[in-house]
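What follows are several structures.
Read-outs throughout are calculated quantities, based only on the coordinates presented, and are distinct from any laboratory measurement. Keep in mind that this is a model prediction, so the values were computed, not measured. Cβ atoms are built from the backbone, for glycine too; each structure is taken alone.
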Structure 1
Amino acid sequence: MESYSQSNDFLNEFEALIDSENVQLIPDKMILSQKLIWGEKGLLRKTGISKLSIENREKELILREKMLKAHQIIGYVTFAAMIAQGIIGGKLYNGENDLYDTHKNLGNFVTTSYFLGAGLSLLAPPPLVSKEIKGLNNIRAHKILANLHLPAMIATNIYADRDRDIHKASAYTAFASYTLAIIAITFNF
């Protein structure tokens, strides 16, 4: 349901952009990865792969929508795998050592799906406009929590075979902040 309204918002904004006299094809404010890839002087512009035009921006915005939808789906799959990983990890910490390979393999899946989902978000084309909303909202909360669960995921992997206590603490931090990020993006506030 939210995706449908976002699609309508996108179409309305795009039509308003085309109808306006002062056409701005990319927002003034973008995250670094978007600026490096999709910005006016970004890699895709300099190489000619995607020149900055209304037609290409329309295609990029459709690509953005697909990438963010895939980000959302992979995020839920990752969340389910994190829950399973936590259950197996708890059993492993309680002495069920026969689960080590399962824990390790599921951990590799969680890591792969997590960073694939993150990449889809970070590498997606920029939005049509960068909306500056003052105060805390669901998207800002989601992004703030990403700044917590991303380094926690990295630490979880770094300390997997080095320090059991740090591995466990970082895994709990990653899971808790990831859970809150999902909750934050689910509810509009």
Structure 2
Amino acid sequence: MKRMVFLLALVCTAAGFGVLQAAAPDSPSGTPQYSGDNHLLRPENYREWIYLSSGMNMNYGPAASDHDMFTNVFVPQWAYQAFLKSGKWPDKTIFVVEERGAESKGSINKQGHYQSTDLMGIGVEVKDEGRFPDKWAYFNFGSDTKSAQAAPKGACWRCHEDHAAVEHTFVQFYPTLKPVAQKFGTYRQEREKVE
């Protein structure tokens, strides 16, 4: 009887481990998925990933935007954990930059801005060394777009190459990750220079 209870406990433990593995970092929702024509599929459930930071009205070009907007940045749990251990992003890392409208008048708010429910779009950054010759690629999705092709290299890729503090990522704007990168020596301090 004891042997039977032991075997049952062992089977239950193995089944529980299998369930945990099914939700592990290699699950499709946290890695890039592509269509047959090499378009990136819109990442699913990214709001369940690690939230890194938000920005408001951030713009990397000289022209001012004609609207107020928040950006929220998310990265999969497995990539975040790898970064905490090394200060580097592993292959297949995805960043989602969610763009939402900003509002100022509503409910009891008297000053400042809050995010609207209107999704304006998402920008996605992917590190996929086997697919992209330059390791990183950038994609833009409208509020209803299901797939997108990589943006031309001269746009997002060039800006990230020239200004990102860690690899191709703007860790200088992620307050919880900047000290991690500094600790591992992967942070490029000169990228904080205001131009």
For relative contact order in percent (Cα under 8 Å, 6 or more apart), which of 1, 2 scores largest?
1
Looking at distance in nm of label points 7 Å out along Cα→Cβ at positions 36 and 108, point out which structure of 1, 2 has the largest value.
2
Out of 1, 2, which one gives 3.7 for distance in nm of label points 7 Å out along Cα→Cβ at positions 52 and 148 as computed from the coordinates?
1
If mean count of other Cβ atoms within 10 Å over residues 60-67 is calculated for 1, 2, the one returning 16.8 is structure 1
Can you tell which of 1, 2 yields -7000 when helix-only ellipticity at 222 nm (-39500 (n - 2.57) for each DSSP H run of 4 or more, over all residues; to 500) is derived from it?
2
Taking semi-axes √(5λ) of the Cα gyration tensor in Å from the coordinates of each of 1, 2, which one would give 38, 17, 14?
1
